[in-house]
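Any read-out appearing in this document is the output of simple, stated calculations on the displayed coordinates, not a laboratory observation. Remember, it's a predicted structure, so these values are computed and weren't measured experimentally. Cβ atoms are built from the backbone, for glycine too; each structure is taken alone.
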Structure I
Amino acid sequence: MASKKQHISILGAGLVGSLLSIFLAKRGYQVTIFERRPDMRKAGAIGGRSINLALSHRGLKALDRVGLKEKIQESCIPMPGRMIHDLEGNLDFQPYGKEGEYINSVSRGGLNWLLMDQAEAHSVEIRFDHRCLDVDFDTATATFDNGQSVSSDFLFGGDGAFSALRGAMQKTDRFNFSQEYISAGYKELTMPPTADGDFAIDPDALHIWPRGEYMLIALPNLDKSFTCTLFFPFEGEISFDSIKTEADVEAFFNDKFKDAVPLLPNLKQEFFENPTSSLITVRCSPWVKGNTALIGDAAHAIVPFYGQGMNSGFEDCYVFDQLLEKHGEINEALLKEYQDLRIPDGNAIADLALYNFIEMRDKVADDKFVLQKKIEKKLNTLYPDQWVPLYSMVTFSDYRYSEAIARGNKQQAIMDEVLSRPGIEENWENLDFKAIVNQLIA
């Protein structure tokens, strides 16, 4: 493969575009990335615009395949569970999985920086300030806003939720596309270290202040600060639109997140200075047209509530590399198999992420939800191969997303019946767990 030296162009030097370039360069391809923005490593990170990322099994296995897992884990903080904060500031820790299973808090900017450095170390050329305007699918030619046109053997769109390649595909016949914004937006806030330089709250958890229609979350950073994100309706009686003054901010946070207020010294300033951003789900098909293909958010942008946006994009790269090993070269058969495998999984994780918004903002504080987690943990302990909780299938396993959601729906139907039984709160430990598992495998 290395002797062929086919030329690959990638739109987008973000997380997925950079990782894909490393996979391809390691297989001997000549790779050039075209990024519409300036080099973030020279411009400096822009605050207030991105949610901290949760790196888990799917992302780590892709990084491991290119030899970067251990290096990147040095910049991660493990989070083995959620820490729920109620209105009075009482805490409830809910483990994500078994002992030793955890997700990792990682800086989006820091990770992107590292991946770009690694791409260049593998002889990938990154051309910044190149905004793609149009694409010829058959010749894999991208035309940029500087008047330059670049032809390649293959062109990949890793250029995010508002992809230029996907935009060109949308102008063609029989291209299916949908986008949906949720009613909530998000705003980033900062919880700095304490005066003595320590974490202000427990760093071994993803903190959630669930409040029904909205929530605040906090993820730890290596500098012992927390990146906090408020997910909040754009409009309505309680919304970004209704909070107009610093007094409004102070009153609202003291009422709904009072234990967090003393830890957010710049709350009022950041609330009005940091941007309010929207959250979108994108679905489309096909992902392949001619000698071009979509990958990552360009193909399947999702909301962040399952922590799988980056992980699913990295898994796209992992699956593509597996197929490249199988087929020996990038060709029509490989591209078809890639999209046939990944489109159902992209749609599945989009559905799961939307559902998990409801779970995080509301259900994690619900007694029945907590009880279900206890029952499922017991089932998984007794019958680890037969009953795997949905969260574990998505976050800690190699189940395809489409398989996980199908299996999860079947398990949820069984759990709904179990939870409806009289006296279940007091008698759950006396359940016939074998009979419950038998329903799943029947």
Structure II
Amino acid sequence: MIPFKTAAYYTLGCKLNFAETSGIAKDLEAFGLARVNFDEVADIYVINTCSVTENANRKCRNIVRKAKKQNPDSKVIVIGCYAQLKPKEIADIEGVNLVLGANEKFNIPRLLEDQDFSLKTVLRDRISEVNTFHLSYSSGDRTRSFLKVQDGCDYFCSFCTIPLARGKSRSARISQVVNQAEELGKMGYKEVVLTGVNTGDFGSGTDENFYKLIQALEHTSVPRYRVSSVEPNLLTNEIIKFMSSSKKFVPHFHIPLQSGSDLLLKSMKRKYDTDYYKSRVLLIKTLMPEASIGIDVIVGYPCETEKKFSSTLEFLKDIEPAYLHVFSYSERLNTAAIRMDGKVSQETKAARSGVLRMLSDKFKRSFYQKNINTYYQVLWEGQNEENLMFGLTENYIKVSRPFDADRINKFESIELKTFNQTEMRFEVLTPQPKKNGLQEIMS
């Protein structure tokens, strides 16, 4: 018998973390713990952490303090990548009761039955022993669910601790993913986003792969699929060609680059060079001119000279994506990069980050402008922000209109007309002409 009635959750980091938090919350609900908002009084607070940036590490401390302030008698459980990598550091935070590693975080209901909370406890297996896969999905958003199909990573990029925090690459079976997707469709979700640590590595070590997965999902009842991110070396011609003709998978790609310098890519232990990366972008643009392509870039990696940073700028201008996600390099223990010479100052990192963020705005503005006077299917979301509702097109263009509850979680064919450059979205929507004069709203 669990002696607790309520639980609240706070998630830091990626969409994969959000999917896992939702899965853990469902498990605890099945054991009788009602879910409450994190800013409410709860018996249990579960904090799912990230370790990609130093800011995420520091934020964990602040969230713990917030939880204990709301209920000093509560029990605080910290899980996630930070918990696997630095359990003692977390255990030293005042207010933390239980620290759980990558395996143990999925056993919280059982641990709550047996745990002596008068003692601060760390439960964490060696990452080499983490080999099970837990299928999970995010809930709460009425329109879109993030479905975890893969976990772990066998790539040891010189700047990254994810393999140390998540373990080896492992996946669900295609049949499991298809069954879960069908369930999500029955629950009313109109868009499912496939997510993982290295999503394109789905099926590694088995007779299945990512290409077979998306082929199988094409025949499910879910109206729309989006892929969160795929490494360029895993984005094969057959995957790109399949998505170009798919009726379910949208023309939106997120492809990590990290640097436009081949010397830095080699130092980072990335599995491609700029020529191969460019070939992926060109094939996508040839087959899907309307496609949105997002790119991850790191600034301030060791030995990133002005010349090498300029190479990144020129490469990005050459391939012209739709937007960038810019990250400043931060040192991580137990990585190869931390031992490298050629450190880049924080001031230089900040300056280069600013340059790339301005370039990203330019790319996004140009991409949006190219889509003026085109028709797309917008899936309307449920948030009401100052009497506006928002939605995304297939190719990840943000659109707004006056709030109308009847349109939530429905597709509407609209023409992109007026582009608000300040808010970076389209605002004035013209319904696609129909013979009967009615706008097209599809449930």
Structure III
Amino acid sequence: MSDWYNLQADLDFPLPGDIAPAGDARRRLRVSIPPSLLRQERGRERWHPIPPEVADAYAAWRPTPLRRAATFERAIGTRSRIWFKYEGGNVSGSHKFNTAVAQAHYYAGAGVTELVVGTGAGQWGTAVAAACARLGLRCTVFMVRSSRRSKPYRGALMRLLGTDVVESPSDRTPVGRKALAEDPEHGGTLSIALGEAQEFAQEYGGSFCTGSGEGYSLLHQTVIGLESLAQLRELGVAPDVVTACVGGGSNFGGLTFPFLGAGLRGELEVTPRLVAAESTACPTLTRGRYAYDFTDASRGTALQKMYTLGADYAVPPMHAGGLRYHGSAKLISALLDRGAIEARAHRQRDVFESAALFLRTEGILPAPESAHALHSARREALELDRAGGGTVLTCVSGHGLLDLAGYEGYLNGDLADVDVDDEIARSLALLPEVPTPSGRAR
């Protein structure tokens, strides 16, 4: 694969512009992004060449395997066919390494010596830690406290890679201190971890980078869908449904955008349905509001129009830490608003049951996030059976070998699906009031 694919080249509408936060300009966070990444974010070129240094890194684990889950199919009793792309075969154990390697390359080229990130379950933190180790950059990771304690070996892996791992909320930043003052036992949220990472980077001279919501991170992940499209064509297979888990959106966008683009260009006889799978504990796309909101708890960065539960949304305890973000990428949000994609939310126990079945039948333990995609594929396959059967493509975005505490909770009957109606209503009521923007994104 020599290029990344930019879906915006094939869309007939622009994305809504960002809005600067109100208030004292001195309190605004300045996020320094290399010009090369900004060009990828804002450009309309269809193809972006993968730099040779990034391509060399990719060659260690790409292309990734595409397999048919035939034993899983028989176990769930479907006549439909389920294919899955497996992204867990790199040091980070997830798809996040695809953009971490690319971003570290561009930041290093811009003279940056330290990257600072926020992470939920730890996949993004691990991916950036590995990319920094490869390029000789320093790395600091703010990891959601509940995840850091329930997934201790994620933290150990990052530390082995030379990274400073900080539980969030922490006493190192204003955002963290505010959260701890309100609740000394605060379990943390991804919104707080991101806010801490940005404040820490600004205060101490590192550069903040993000793994999911920005357009360039989705761009880098299109290697997943481009490979899948080529592999399926070689097999003579055309999917009826493409489904993937969604938190911020990089995995879902990476798998589905090449299929959507090929359909828009008239290169597919039938464009597959594109279905995002999220958690009922953080149902951003299925129950959120399409509105301008802050991207993190610092409230110091530009507001983006996206599907959101509100930056103040307190995610209940859940084991799919990568799906706990309050918002979704603005490109994915715009596609949902226009009906180009669909979204469904799934309960934690149902998801883990499908993951356990997948382990027993296919020999791969999926990450809890990926388990949502597999449960979605299961449901979609059974629905296709009503019309005589069909083909589903999904992505196992990472392995679950560092998430065994969650699986033990499932086996012990400790997983609970919490009602979030009141929390959603509370958080949405706090959405900022902003004027309608004009002109281009800024």
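Suppose you compute distance in nm of label points 7 Å out along Cα→Cβ at positions 126 and 414 for every structure in I, II, III: which one lands on 2.0? Attributed to the structure labelled III. Figure out for me which of the structures I, II, III the number 1.49 belongs to, where Cα Rg over 2.2 N^0.38 Å, for residues 158-269 alone was derived from the coordinates. Corresponding structure: III. The value 166 for volume of the Cα convex hull per residue in Å³, for residues 206-397 alone was derived from one model only; which of I, II, III is it? Computed on structure II.
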